[in-house]
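Enquirer: Heads up, there are several structures right after this.
What follows is calculated from the coordinates using simple rules that are stated; it is not laboratory data. Note that the structure is a prediction, hence the values are computed from the model and not measured. Cβ atoms are built from the backbone, for glycine too; each structure is taken alone.
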Structure I
């Protein structure tokens, strides 16, 4: 999609007699990707990446008239917005990449980008709805302000009836409104040449000590949460609930994530290492995703023991290093495992050198997992891709997986995306997670 947009902007600019620059706003980790794609797929497009010190950026902004495509990050745009406004420049196009960064209309990301003037606005995202329909409204408020009314009216007419009451009529009306303006990139329809992708759920069981810890903490958490809700009410107990759920998920991954000197192992880790050892011996290259970067420290020790070469990418990885790691992994057959944190590496990178994806732990939003899988399953992939999701039996992970399936129906009907409305769960649904 990135290459298609770059090509479209380039051709449009060449045909436009009154030449003006277009602006791309993306996460900071993707600005160099846009620059690289522009060089790769266009001929003679003048590209400017806004970066460097404040003085350097101010100078660059003053010179945007001399370029076809200007690229900046959400973070820098917030810092530099006054200099764009001083210039009073009207861009040809403005493109919000990974537009889920605008999902909360009250954030500076959303407020700032809406101050930029442009003839035409685009929003690119694989997850237009992650948690609630308000996120969809916020994105439309960027590309077409007022089209879906103000948020209060949108909430009353559509969000509450659809999410709370499952109002089919309201859902049809909203879908009718947004459908003409949503261009969905469906791999099955567009990329017919892609090889097969197989998704397999692999269950694992906790070891004896791990199970004891899990059941002990589960009993304590249920009692504490019930007391918390009774005292403060459900709405004011979300932080405590999330903390308890997180701890249970960590125990499924490995109790050593928070218990010092824990030596009894993890059923899931054993299963994961068996897969990795067998896969690497078979010549496969694997992407291993987890929501917990601290889990990688445990996995790294095991990989070193088995002499399996690997790379690691987390939020702490610098942008330049991130690109180097991706390129080296794709071309070097000796690096067979890439450990990637779900949030840092779930978008914006091409890892078609891999033919296997492992999701070590399930995330609330299945769309986030799907985006991560698509780092390998995308244009340029020549091999069949095997996806493994590791789910611990008789645990919260099974319930998260069931919740993914149950809550995906609404987004399926609306946008054909796979999402989980975790922040819209009822009290009964939340307490069921502790069941």
Structure II
């Protein structure tokens, strides 16, 4: 290449080599599916030291239940264990082996309910995902954190696998074992960063709150049907409800996800058309699914129920709730409340940027909306304490109250105006 050609050649960014793959230090352990093998794991874990890294694999998208189909754990001195919980009545013996040791989970709220189902209950907890959120990491997935903090890459091709399958393929088991391989290392780095940034107490309160976490009960879960806003009137809403209920019952009986019987789009299509026979239902555009024809009588029966309901038993268009109305209606229904919310969100956004914490972690958005829609009626000098009491009753943590009660109280005292959007999203 001549000098002229060299000068004319476009500059390119140097290629960054991919991070080396994370590998199992001790090789792949055999799956634990007998009482004798479980007793060995219990003894090994009891003899180990330090915190315990835990993970669980479910069959989301394949099964109705959210039960664990594989549980992975790792402890210093005990190595990694892969336990098939389906092979046992419960795993309570492991609780004694854990003692009061800290559990390390990633996204603990996803795993705690299914672990509790098999008798595993934490007494101390460290959530690596939540810690990363409090520290302001822009991406908090396990694979990303492992790459950023440990410098290793993780394969994630089996994350959406059907973990209820038996026997579980070896590549899946290796993937699962890797999920707990470096949890302790991640925990130690994140814990040090929490101390350095003055957020260790925030994390402690968050982790303690998670110890009693339970899946929230949903009011009218059928209203979460995708596309329900396209239902044509209250009669169609009733049909959505009846179809949703029978589909959910059938899915529970078959232990499959409801959408694998008929998808939400098919529910909406049938609800809007309200066909009066199986033949007409199968001819309805958009009505399809693996269980469309097989369970045709079930769907026809649900539609018949919806058609027969008297007007006074049809569901309302809007869901009844003990909380405030949808934010987009605040400006019309209560302009002062809308102004309060605008002012509070502006200040909270600034605080989020200052403290490098996502705004939703500073305070659950619903908590702020509830207090600002119906603020406490007390003298101004008592307002901050009263706001704190209401947030505490809603389960806000003390560190959140310390930061957010002054902002909310000030927005109540001085609401400002409703200029601009009240809130970008629900």
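Enquirer: For which of the structures I, II does the calculation of Rg/Rh (Cα atoms, Kirkwood Rh), for residues 19-106 alone return 0.98? Write out the running numbers ahead of the final one.
Expert: Details: I: 0.94; II: 0.98.
Traced to structure II.
Enquirer: Using Cα extents along the principal axes in Å as the calculated read-out, with 72, 66, 64 as its value, let me know the right label among I, II.
Expert: Corresponding structure: II.
Enquirer: Assuming 1.00 is FRET efficiency 1/(1 + (r/R0)^6) of positions 235 and 307 (r between Cβ atoms, R0 = 41 Å, to 0.05) as calculated from a single structure, say which of I, II it is.
Expert: II
Enquirer: A value of 1.9 was computed for distance in nm of label points 7 Å out along Cα→Cβ at positions 35 and 67; which of I, II is the source structure?
Expert: II
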